[in-house]
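These are the structures, in C-alpha cells.
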Structure I
Amino acid sequence: MKTKLYFSSLVTTLLLTFSSNAQTVCNGEAIRFRETFGTGNSAASLPAGRTTYTYNGSSDLADGYYRLSKSSRGRSEWHNAADHTGDANGRMMVINAGFTAGEFYKDTITNLTPGASYSVSLYVMNVNTLGTCGSGAILPKLQFVVEYLAADNKFQSLTTFTTDFIPQSSNPSWVKITSGFMMPGGITSVRYRIINNSNGGCGNDLALDDITFSQCASLSSLPVKGLKINTVEESGTGTRLLFSTESEYNTSMMETQKSTDGITWVTIHQQPAAGISDRYKAYSSNDNEATTNDVYYRIRQIDIDGTFTYSAVVSFKGGGKSGNTMTAYPNPFSAKLSVNIVSAENDNYLITLYNAAGAQIQQIKLTARKGSNLAEFNGTQLRNGMYLVTAVNSDGRIKFSQKLIRN
C-alpha cells in the first residue's frame with residue numbers, strides 16, 4: 001500500500017504543474033527518500049499510526065476521513081485527477097480535513113547523513129472544483145514539521161514551515177511546497193509530520209503526493225545562509241557570543257539559546273535579523289549568568305513565515321578556564337567538519353586537515369578570541385577514510401591533533 005524509493009544518483013527536479021513561491025533550491029540534488037503512496041486500482045488504507053484520520057474506501061469522504069486512491073475524486077464535486085507521480089494506477093492520499101489540527105500523515109526516515117544539507121518537498125492539490133462552497137470556502141493550509149529524537153527520548157524540531165492557503169482552480173493543479181534544513185551532527189534519522197493548519201468545513205479538501213527528502217551539495221535561496229557562532233568569550237560577569245551570517249532572505253529574528261546538557265534549551269536573548277542581506281552580517285549577544293560549568297550555545301534564526309534554522313552547537317566553560325582545547329566533530333563526519341578551539345587568550349591558529357597519506361587537504365587561518373571559536377571544513381568532495389586535523393597557535397607553543405573518519 002505504501003512505496004518508499006531510495007536513490008543515490010543525481011536526479012533532475014520534477015516539473016511543476018503549478019508554480020509555487022517556494023524559496024529553497026537544492027544544488028546537486030540526490031533523492032534519499034520518496035513517498036508515492038503506491039499503486040493500485042482500488043482504494044487502500046495506510047498502516048496503523050501514520051495518520052489521525054479515519055479510512056473510508058467506498059463512499060463520499062466526510063470531514064476527518066481519507067483514502068489512498070488513483071483518483072482525487074473523493075466526492076462528486078471534486079476534481080477527477082490522476083496522481084502526481086505519473087505511475088500507472090498511481091495512488092495519492094485524498095483527504096477531507098477535519099475540524100481539529102490532526103495529522104494528515106507522518107513517517108520516519110533513516111540512514112541520513114549527519115551534518116548534511118537536505119531539502120524536503122511535497123505536492124498538494126486543492127481537490128475542489130472552482131467555486132465549490134462559494135465565497136466562504138475554507139482553503140487547505142498545511143504545517144510541515146521535521147524533528148529528531150534527542151537523548152532524553154523527546155523530539156526536537158529541526159525545521160517547521162507552514163504553507164500558504166492552497167487555492168481552488170478550474171483545472172486540477174498540483175502545488176509544490178519545499179524547504180531546507182541541516183542534519184545535526186550524530187543524527188541519522190528524522191520524523192516528519194504533515195498537520196492540518198486550517199479550519200474544518202466546506203472547502204478544506206486536498207490530496208498529497210510525492211513527499212521527497214533530497215541530500216544537497218548546497219542549499220541556496222534559504223532565509224539564512226552561513227549561520228554560525230564564531231566566538232564565545234568571557235565578558236564581565238557573563239559570556240558574550242559573536243555570530244554571523246553570509247546572506248539572509250526575509251529573516252525576522254535571531255534567538256540565542258543556552259543549554260546545560262545539550263538537550264533542553266532556553267532562549268536567553270532575542271534581536272531583529274537583517275531581513276534581506278547579500279553580504280556578511282555580524283551579530284553579538286550576551287549571557288549575563290556567570291558559570292564555571294560546561295554550557296552549550298546555539299542560534300535559532302526565524303524567518304518571516306515562521307520557518308527556523310539552527311546554527312551548530314558550541315560548548316563553553318567559563319570561570320577563567322586555563323589552558324586551550326580543540327574538539328573536532330562530528331566523528332565520523334561527512335558534508336561538514338566543525339573544529340572548536342577554546343583559547344585562553346586572543347591568538348591566531350593554523351588549522352590543517354590531512355588525509356591518511358599525510359597530504360594536506362584543506363587549511364584555515366583562524367583569528368581566535370579568548371573563549372570558544374569555531375572553524376568549519378567542507379567535506380562534501382572528500383573520499384571516505386581516515387583523516388587528521390591539526391591546530392597550531394601563532395608561536396607554535398600550542399599544538400593539537402585529532403584523528404577522524406569520513407563516511
Structure II
Amino acid sequence: MIISSLLDTDLYKFTMMQVVLHQFPGAQVEYRFKCRNAGAAGIGDLAPYVREIREEIGLLCSLQFQDAELAYLRAMRFIKSDFVDFLGLFRLNEKYVSVTALPSGEIEVVIEGPWLHTILFEIPVLAIINEVYFRNTQKLADVTQGRKRLDTKIGQLQANGLAELKIADYGTRRRFGKTWHEEVLRALSARLGTGVTGQFAGTSNVLFAMKLGLTPLGTMAHEYLQACQALGPRLRDSQVFGFESWAKEYRGDLGIALSDVYGMSAFLRDFDMYFCKLFDGARHDSGDPFEWGERMLAHYAKNRVDPKTKTLIFSDGLTVPRTIELYSQFKGRCQLAFGIGTNLTNDLGYEPLQIVIKMVRCNGQPVAKLSDTPSKNMCDDEKYLAYLRQVFDIASPG
C-alpha cells in the first residue's frame with residue numbers, strides 16, 4: 001500500500017480545501033493528468049501499470065483521517081475547527097477518478113466531481129503513479145547512488161558563507177518512493193539541522209512533518225487561482241478575487257501569493273500596494289527566476305514597501321547549485337526561501353517522470369494558467385486560451 005495516510009500530501013491542499021469548504025462548497029471541477037516526458041525512449045509509458053495504479057487508488061479511497069492526524073491539523077493556528085470536523089467525516093470516493101490505458105502506451109487520468117471532494121486526489125495519485133512506475137522499472141533501486149548524490153547536495157549547502165541559506169522539501173508528488181522520501185528527510189534534518197539555526201526549513205508533506213517533527217510548509221497552488229476564473233465576478237478580476245478571498249479566509253496568515261498563473265506582468269498589475277503590504281511575499285514557479293526576483297524587488301520599492309520585510313520563495317525545478325546562485329544574488333535584499341522537489345526526492349540516477357495533474361475546468365467552463373514557461377501551460381480549449389491572453393494582455397508565445 002503506497003499511501004497509508006491521508007496526511008501523505010502537501011499542506012497547501014488542506015489550506016486550499018479549507019477555503020473551498022467555507023467559500024466555494026458547491027464548485028464542480030475537472031482535473032487531467034499529463035506526463036511531459038512521455039514518448040521519450042519509452043519514458044512515461046504507463047499503460048502496462050494501469051491495473052496496479054487503479055488498485056492503489058482503491059486502497060487510497062479506503063483511508064480515513066485518524067484521531068492523532070486530526071489533532072495535529074487542529075493544532076495549526078490557521079486551520080479552523082469546523083474544517084477539522086469535516087475531515088473527520090471525509091473519505092475520497094473512487095467514483096470521481098478514472099485511469100485508462102491509451103494505445104500510445106500513455107495513460108489518461110481524469111478526476112471529476114465536487115471540488116471539495118476531489119481536491120485531495122492530486123498529490124497521492126501522482127505519488128502512486130511514480131512509485132508504481134519505478135518499482136516496476138527499477139526493481140533493484142540504486143539507493144547507494146541516491147545516497148551519494150544526496151551527500152553531495154548536503155556538502156554543497158554546508159559550504160562557507162551559506163549558513164543562512166534554508167531549503168525545504170517540496171518533492172512528494174514526484175518522489176521515487178515513500179521509503180526513499182523519508183530517508184531523504186531524515187538525512188536533511190540530521191545533517192543540516194532544523195529550527196531557527198538549521199538549514200532545513202521543513203517539508204510540504206504533512207505526514208512526514210508530523211512524524212519527524214518538521215515544520216509543514218505551503219499556502220496556495222495554481223488550481224486555486226485557476227478556479228477563481230470561473231468563481232469570481234468577471235475574468236479580468238479573477239486574480240484579485242482570488243487574493244481577496246484568500247485574505248478573507250486567513251486574515252493575513254499564509255501570506256505567500258503565487259505569481260505565475262497569468263505570467264509575471266499580469267501578476268504585477270494586480271498585485272498593487274494593498275496586496276504588497278497585505279501579503280508576506282510571493283512564490284516563483286516559472287520563467288527566469290533571477291529576472292523574476294529583480295522585478296519583485298523593484299515592484300516592492302515602487303510601492304513603497306521595504307523588500308527586506310518580504311519573502312521571495314523559489315520553487316521551480318530547483319537544484320542545489322541553482323539554489324546557491326539565487327541565494328547569492330538576493331541575500332540581504334529580502335527574506336528568502338527555497339523549495340526543492342524532484343531533485344531531492346527522485347535523484348537516484350534514473351530519469352524522473354515529469355508528471356502533473358492540473359485543473360482544466362471549473363463549473364463547466366475551461367480554466368487555465370498562462371505561466372512564464374509555455375510548456376507548463378495546460379488547457380484543451382485554444383479559444384479560451386486566446387481569450388485569456390486578450391483579457392490579461394498577454395502576448396501569444398512565438
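Nothing in this text is a laboratory measurement; each read-out follows from the coordinates by a stated rule. Computed from a prediction, not measured in an experiment: that's the story for all the values here. Cβ atoms are built from the backbone, for glycine too; each structure is taken alone.
If you work out distance in nm of label points 7 Å out along Cα→Cβ at positions 95 and 175 for I, II, which one comes out largest?
Top value of distance in nm of label points 7 Å out along Cα→Cβ at positions 95 and 175, among I, II, belongs to structure II.
If helix-only ellipticity at 222 nm (-39500 (n - 2.57) for each DSSP H run of 4 or more, over all residues; to 500) is computed to be 0, which of I, II is the source?
Checking each candidate, the match is I.
Looking at structures I, II, which one was relative contact order in percent (Cα under 8 Å, 6 or more apart) calculated from, given that it came out as 14?
It traces back to I.
Any idea which of I, II comes out highest on Kirkwood radius over Cα pairs in Å?
Answer by largest value of Kirkwood radius over Cα pairs in Å: I.
Ranked by FRET efficiency 1/(1 + (r/R0)^6) of positions 343 and 367 (r between Cβ atoms, R0 = 25 Å, to 0.05), which of I, II sits at the highest value?
When FRET efficiency 1/(1 + (r/R0)^6) of positions 343 and 367 (r between Cβ atoms, R0 = 25 Å, to 0.05) is computed for each of I, II, structure I gives the biggest number.
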